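Structures given as structure tokens follow.
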Structure P
Amino acid sequence: MVNTVGQLFLNTIKEFPKDDLFLYKEAKQYLPISTEDFGIKVKHFALGLKDLGMKVGDKMVILAENGPLWVMSDLANMSLGGITVPIYTSLVPEQVKYIIDDSDARIVVCSDPSLWRKIESVKGELSKVEHFILLKPTAPEGVLTVDEVLAKGKVRAEKQPGAFETEASKISPDDIATIIYTSGTTGIPKGVILTQANFISNVKTSAELLRFSETDTVLSFLPLSHVLERMVTLAYLYRGCSVAYAENVGTIAANLKEIRPHIMVSVPRVFEKIYSKVMDNVLTSSGTKRKIFFWALKVGKAYGERKIQKKNIPPLLGLKRKIAHKLVFSKVIGQTGGRIRFFVSGGAALSRDIAEFFYAMGLVIMEGYGLTETSPVIAVNTFEHLKFGTVGRPIPEVEVKIAEDGEIMAKGPNVMKGYYKKEQETADVFEDGWFLTGDIGHLDEDGMLVITDRKKDLIVTAGGKNVAPQPIENILKMNPYIANAVVLGDKRKYIAALIVPEMEKLRQYASEHNIEFESDTQLVGKDEIQKFLKSEIALSTSGLSPYEKVKKIFILDRDFEIEKGEMTPSLKIKRNIVEEKYRKEIEALYRNNTAHFSDEIE
């Protein structure tokens, strides 16, 4: 019976012995870690923490890069009743200090010297921390190495055989497993309290619905400090999958070919970039190749539509699909390693067009929905129930209902215990036992959940029209010349937008049309570029209602950045930060036209 993280871990090392439970890149090659070796390390690290005085309910911070040692530290801590507090590696020292201090952490685990410098700069102010551990063979004075902790645990294990199993058996499903601080798209981050049962309920259901298998190899790249990657990692282990770690976001394309995974969990931004790359290659190819591609795409969509609707495939369509695969789709699939069973998309809304595009080529994206507060999955598409434009049906044991104002409410074993040390904030997000998600949506005729937007992001124009910005932004990002967009217009007469161009494409366009420029800033201010992007936006948004169409734009010369506080580590735009940073430019959009601003788009 698996009801706690410790039980999950012990079940994994018993049921799934393999040579490559984990794979990590070192010295330009992937190296395996066996189930046996990983199991020993987890047990020794856990007992090492016990030797340092860790008790049930003590908090341990992990500030580390993705990899087997992150998972080792987390499993070791949670298995014996410690509470893990993950921190995003992109946070600045003051943010790191806030989370360590607010969580009352007694132990801090850090992965390397560069991240240690963030801790070191605030170390003198961390009065509650008793031990610092560096996941390296050497460490500064006063800091323990991972090997020292493992050695302490090994001695304890030899003196007390079965000590890990004994301690793990004492942990209850109701015990707290983790406190995850929200990335803070608005306000001060809040610590979300999730119990062992919260995690395990989501792990079991997700692994079953998505059919994870011990024969699967997965590529992991989302931060383990993010609830989605953390939960699915537990689900992978629950089913005995092999987990390989990408070196970083920039190496995903190369790592896909090296690992040739069967599954990858991602955020929409990655799929948007893959789509843009494919389309860019198509649009710059010869006329014949373009015709073949769009013919194949049309065939793939027709085939996919019948497949989803469980209709018979006419022999001629089946033949065309085989030809399309050989001529076009196989090349795209090859870029993913050639073995993908499916992708999972979460963290933000995925464009329906992109989901259909991938499916037409034989690459399935299972879009899901959830929040940190729900461990995280509330709903997800599956092979049995797949519908583009939705996030799937609510998962078993999770109830969903829609409030009168359209807000999605959820109830189930995955819903958090509350926010750490924030009773009022906790009370504010519960109503008669239902968790208020803050998202707007509805259940369609097939029982599939459709997300419209964040409640706080909904735009109400001066004319009283309700406009959901996210779908418009997704439409804009489908354009090959637009990398990112923020739609504006709350309490305004019309909709406007901040536009981030695909700068490489824009430079190419400028070169082809003899538009001279010395910098990207100068380029985006050129009248010719303004007119061109206006025409592209008008074309992309032609199907929208008049009150939803973008009337004016301000063109940025760079994308939003995590390091500048404009995006969360899961690549969601922090609207409040962006709108404040570009407040003058936004005000000017509704006042006059100057450099970088467009005249009204017709």
Structure Q
Amino acid sequence: MVAKQLFGTVVATLVGLATLQGCVDSSVEEGVIEQGLHDPPLNVVATATGLDRITVSWDLPPTGAKFYVYESADGGAFGYVGTQHYPGTSFVVANRLADTTYCYQVVTDGPEGPSAPSAPAACVTLDATVGPPPPETVTATATAENRIEVSWSAVAGANRYYVHQSLDPAGPYTFVTTVLAPGTGTPVASLTAETTYCYQVQAVTAEGTSPMSAPACDTTFGAGIEGVWMLEEGSGSSAADTSGWGRDGSLTGNTTFTTDRAPMDDNRFALAFGGGTGDAVSIPDQAVFRLAGSFTITLWVKLDAAPSATLRLIGKRAAGCGMTNWELAQDATSGLHLRGANVASFGSSLPVGTWTHVVVTQSGGTARLYLDGVEVGSAAFTIGARNTSALEIGNSGACGSAPALIDHVSLFTRALEAAEIAELGTRPAAPANLVATAESATRVNLSWDPVPGATKYLIYKGTTSGDQVFLTTVLAPTVTFSDAANQPSTQTSWVVRSVQNKMISESSNEQIVTTLAGPAAPTNVTATAVSANRIQVTWDPVADATKYYIYESAAGGPFAFRGTVLGTSPTVFSPADLTADTEYTYYVVSTDGEVTSAPSATASATTFP
């Protein structure tokens, strides 16, 4: 009995015929399957989740250490495509051809060795000519306590888009509205204040409906919002009010956008104020800006150097540095203070070289200062003489100010509660115990401890200590990431940050790892004729090789692929369909499933007459 399986003695030209109805099991030869040392996964399912993406899933067997996933495309040979560690039960295969049939088998591996392959599963990737791709760059931006603006990039040929909503990025999602093309955005209203909503969008063409887009989430504002200036324009001379009130501002003087911005998710720009008397964002007067009752002011501030003059952050003063309605500022005498009819000094000053979340509230004649979500001082306060001057960010009344960077300014006509402020200004904990492991010559696996309450994690990659730049996002509760876009024997450096309430944490511990060298070329290749139609080819095993490819030349002709031997099998290959009295030459290459070695030296033999 000759037993052939994915981890059997010899596998030559593993061929599985994949169809929509099923696949031919690559472990089958002459109707016999040799049972492996572990139970193979059951109920393997392959599901097309995009034009170029397939998710392979299976039931968890009782034992095992990892799973190997093998693929056949349009009836071709099965080949290794990836590893999932126990107890994972799914694997995503990307960058596949659209409208193409793929077949999959999964093998359980453990200390005792591999299982037989699972039953095969087939599916067809989505047809680009039948249905459109999902919309890209979907964003969700809260613009009021009860409204979020959802937008996306246009999809060619789309006549409409379906918008779906959920309270969790993982779903379930429910249909919200239809947007007719060429529209690529919609407000979603009647929402609950201080609640996170997530959105996915589908494109519809004459040929069909796309898969769901990636999710985008945001949290609605608290009640009483009167203005939100995110300062996200990046260029130009305007600062849009995204609260829904339309109270836009104009940039004046030496006020420029900068990419040095506050640690908030999806935040791209901030404003740099040069410090001159005219450097400000000027917002036309509104009665609510005069702060007749309780109020809250929130903003992010960064100082590149200790201020040598009064630092003015936001306020309303009469022209020519006249009488003060109210002003949030910092000077050498009072530190951070709120100025009105009196000066409410809080006994604190801003640190230098870091972004700080600043909140001032006033209720019942008492003003309170919060830095990074924590109350640091309070004082009696009375609003000053009300005037019709503009509300100004970065300066007020053309008084002049020390230079500063300011980001994401909000104004409420109510005093936020301490818990609300803590949520707005407290950065989440950094992920702990980041571990980076070089699994192969091209793949690095990351894992870290979950951060309670985190909604996603940001992955940063570099080549040496401290040079990491943003790479990608992983949605919670996932706390692993695998990157196969590396070169053999190459150093990479990694940190991870968590995101909660749109706030980004500090970096995790840093990990530096070098990918494996990749398998060496096989050595001691020999070819020995054993009959008129059979030659036995042998070679020494190669560490980390998952399989070997054998190439053959007949009678001095060109080399062509001849067969495959799995890395756990004896390193022997013996084709039995050769021509008598003919010289055959062979070479062997090894692979770890991602990187293929250089060819071995050749070996020749002549079949018996």
Q | If helix-only ellipticity at 222 nm (-39500 (n - 2.57) for each DSSP H run of 4 or more, over all residues; to 500) is computed and equals -500, the structure in P, Q | A | Q
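For distance in nm of label points 7 Å out along Cα→Cβ at positions 212 and 420, which structure out of P, Q has the highest calculated value? Don't skip to the answer; put the middle values down first.
Values: P: 2.4; Q: 3.1.
Going through P, Q one by one, distance in nm of label points 7 Å out along Cα→Cβ at positions 212 and 420 peaks for structure Q.
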Q.
Comparing FRET efficiency 1/(1 + (r/R0)^6) of positions 244 and 556 (r between Cβ atoms, R0 = 35 Å, to 0.05) across P, Q, which structure shows the greatest value?
A. P
(Q) Say we calculate mean count of other Cβ atoms within 10 Å over residues 260-267 for every structure; which of P, Q gives the highest result? (A) P
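From P, Q, which structure was mean count of other Cβ atoms within 10 Å over residues 100-107 = 20.4 calculated on? Show your work: numbers first, answer last.
Values: P: 20.4; Q: 24.4.
It was calculated from structure P.
By the measure distance in nm of label points 7 Å out along Cα→Cβ at positions 44 and 444, tell me the structure among P, Q with the highest figure.
The maximum falls on structure P.
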Q) 29.0 is what came out when mean projected area of the Cα convex hull in nm² was calculated for one structure; which of P, Q is it? A) P
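Bear in mind that the values in this text are calculations on the coordinates, not laboratory data. Just so it is clear, the model here is predicted, and its values are computed rather than measured. Cβ atoms are built from the backbone, for glycine too; each structure is taken alone.
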